[in-house]
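Visitor: Down below are the structures I want you to see.
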Structure P
Amino acid sequence: MLLSKITWNFPVGIDLGFYTIHFYSLMFVIAFSLGYQLMGSIYKREGRSKEDLESVFMYAVFATIIGARLGQVFFYQWDYFQNNLLEIFLPVKFNPEFRFTGFQGLASHGAAIGFVIAMYLYAKKIKKTTLWALDRVTIPAAFGGIFVRIGNFFNSEIIGKPTEAFTGVQFVKSDINEYQAVKITGVKNVNKAYTEIVTNPKYSSILESVDFRHPAQLYEAFGYVFVSFILLYLYWKTDKRNSPGFMFGAYMFLIFFVRFLVENVKESQGGWFEELFGVFSTGQWLSIPFMIIGLYFIVTSTSKKI
């Protein structure tokens, strides 16, 4: 995608006056809706019932959200959340003042762990192996990752490092928080305050202080597009779906390989792994075992057939 150095000041959602529908949330709705349709096609081929489809969908939704949230809490922001426990599962912030924020912290590594646990429980319910279930949810999961990262782009979060590349993006809302935008412009409406900073020559010096950065969210989403279609091809055009663990292994290795690569241009998100071990980012340290697990299942699946 040719971005040609743009200034990103798109609203985070649709303001209804009494409530804002966040685009990040809409991306989750799209991800789960597409996932349901994809699983419907897969389950139809597998001869599974509509009840089984609805069941796996519910397991997947709750596992993704709960796992991703807990992953963010424990892998990246425990220093904050240990003193703000209520905010873990409430879409608000109490400090420095109460305000509705939506859920802005979700970690893909936590989602993956939650997903595996959920598929274990689901497989027991339908009397199938855990690998059978995991192999078949990988395609919807990979496609879902695309929209989650696009949602991160809308939120101006998980941004990249400063760059002079033509793909550079000024994430105004990342470098200038809402309080600062209102204070600088004197405009109480936050969206209008940001628009003033971007369009009014009066604030050109402030805008120039905002770095152009790698749109790491879009890099990752683009990588997930390739992973999604590779998995789609493997399931529909080869017999790899009959090798227990192969699809799951391919998903784990490819998704977290993309994540590992993109982390090189991401701004540090902190986390105790990075503080403790250094060298790599927390996201990279967490991706390594997932890639190893993926390779293990790819290799061991070659001797199995269903």
Structure Q
Amino acid sequence: MSSSEEHLESALKEYNDRVNALEEEGSDVDLLDALINRGCVLSMMGHCVSALSDFDDAAEIAGRIEDGGGEVDAGAYVKLFVSRGEAGGGKHPEDMAADYSLAASRLKKLSDGSRYYDGRKTVYMCIRCCGDLYDCGFPAIAGPFIEKAYSLLACKDDDWSRNRYAEVLNLEGAILFDADDMDGAAELFSSSIDAGAALLEKGRLEDMMTLVFPFISRGDAFQRKGMIDPYMSDRRAAIVLLEELLEANRLDDVHVLAKLHQDMANTYLTLNKVKEAEEHLLKDAILNLNGAKEYLREFGRRDA
């Protein structure tokens, strides 16, 4: 058993004892927290059915507290419904979306004084929830999470905040793109590119894909609008960044780069520029057939 597994087993025993004691004699507020904590431990251990049972019991207690005229701490409320949504979201995305919507209703009350969350944890939670909702087809619910993240990141110049700011811009841009708002999406992706490029220049960009993504996505928006030159310019910029990752042996999937070369080749063919198309088709073929080493040996960075 690993140290992390031992830690979870120890935490589970502690919360089992606490829940049992509070069920015998204790306040609803304390029992609510104990059930949330035990549910989170069970979820981390992969015991999702047991975790959901604890979260369901906690939700019942939260309702009882508020029906009696009390108020559940905003952090506890958000933690409960985000955690329940995460635990059941894999099999039941509709239930996840409903729970995230409940959590979203208390985001404005969430502050550094709330249980479970400080500023950074809140931002991470908002980004994670936005990503889940986008991936599962419920982007309309993501708005409050985006707004909360922006409110905590606005006017902050530290590297951590600027990296997260770029991520939130990318999420909102993707949502607008899927809603067919190409102008709004392109504007957000441009802001993300500005933020990411500034971090890259300082050597403070945490993940190069945070910058690659808006170049690709803004290019897609330009293409939808029939703006071929800016589309191709963004594709070239993304290729340059991905080649940097490839040279550093940090590109996890070379097919992303290969796909961009396919895009460039197809566009050049529509423009009757066969020679340029062939150059990108060759690069695509080398990546797919012979892999990264042959690609770097053949092309390196000379034509970036």
Structure R
Amino acid sequence: MELMQIRYFLEAARTKHMTNSAKNLHITQPALTQAIRRLEKDLGVPLFTARGRNIMLTEYGKYLQKKLGPLLEQIDDIPEQLKMMVALESETIHMNVLAASSLIMEAIIEYKKEHGEINFQLYQNSESELYDIAITTKLFYQGAGEKNNFACAEEIYLAVPKNKRYQGRTSICLAEAAEEGFISLLGSREFRYICDRFCQHAGFTPKIIFESDNPSAVRNMIAANMGVGFWPEFTWGSEQNEHVKLLRIDEPVCQRDIIINFNQNKTDNRNVIEFYEFLTEFFKNRKFKT
């Protein structure tokens, strides 16, 4: 199959009308019809059937459309990805932030005070490898160990409302919260996976009653006595709300690693390495203070 044949087929599959497809492709209808027939001959199966003035996909056509659509999207994205690779050579540091986003913003603000010429572009894409620095999270025993990686262990607490049930408690076995409703952080798939694993080790599946992509909203819901939630030790900081208390989890061990790593994408990596070193020290100092 040629790339042009694929484009012709997908356009015809989209409009289900040869004349309209030909106009959209800026070719004649006979040329489009001939291209489709040649594709059918090459594949050895019919892709369309006539339905009045329109055409309909056969089962073979539907299967081909399903397979080729995502592939063509990826091909069309390549020029933009190449432009992004070129942009990596500038004074912009591209960061893929999949964990500890609030703490990362604090670090960037602090760094910019002395390095105003450095720009930062932040995004969240677990599939992308086009970054200078990435911040991810894993279960503590799955952490870093690779070159250019820094891992910072973080204990996860259970945040509970200050009610009679938890009065006087400083720690808890996670299984004791099996019947509680959990307030969960939305948008952080790795953190959600880690917390679900904690619950699995404790013998239950958490009942998620509310999800938010805002840590402050999670805290406020817990303070309102609407449920409990997992609380990262130093990336979220100590809780100042008088209606919430943090309990250390005795069983199972609830920890994760915050992993910071950088790619050597640039001809000159000095800006990336300098910020990477600043960021790792920032995390070490923050952890020391907690």
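Visitor: Of the structures labelled P, Q, R, which one yields 209 when volume of the Cα convex hull per residue in Å³ is computed from its coordinates?
Guide: Considering all the candidates, the number was obtained from R.
Visitor: I have -25500 for helix-only ellipticity at 222 nm (-39500 (n - 2.57) for each DSSP H run of 4 or more, over all residues; to 500), calculated from one of the structures P, Q, R. Which structure is it? Display every interim value, and only then the final one.
Guide: Details: P: -19500; Q: -25500; R: -13500.
It traces back to Q.
Visitor: If you rank structures P, Q, R by distance in nm of label points 7 Å out along Cα→Cβ at positions 62 and 110, which sits at the top with the largest value? Present the calculation step by step, with values, prior to reporting the outcome.
Guide: Values: P: 1.8; Q: 1.1; R: 5.7.
Evaluating distance in nm of label points 7 Å out along Cα→Cβ at positions 62 and 110 on every structure, the highest lands on R.
Visitor: Moving to a separate point now. For structures P, Q, R, which has the highest computed value of distance in nm of label points 7 Å out along Cα→Cβ at positions 46 and 262? Don't skip to the answer; put the middle values down first.
Guide: Working: P: 2.6; Q: 3.4; R: 6.2.
Going through P, Q, R one by one, distance in nm of label points 7 Å out along Cα→Cβ at positions 46 and 262 peaks for structure R.
Visitor: For which of the structures P, Q, R does the calculation of Cα extents along the principal axes in Å, for residues 134-181 alone return 49, 18, 17? Mind showing how you got there, number by number?
Guide: On the way: P: 46, 29, 12; Q: 32, 18, 16; R: 49, 18, 17.
That value comes from structure R.
Just so you know, all these numbers are worked out from the coordinates, no wet-lab data involved. Given the structure is predicted, the values throughout are model-derived calculations rather than measurements. Cβ atoms are built from the backbone, for glycine too; each structure is taken alone.
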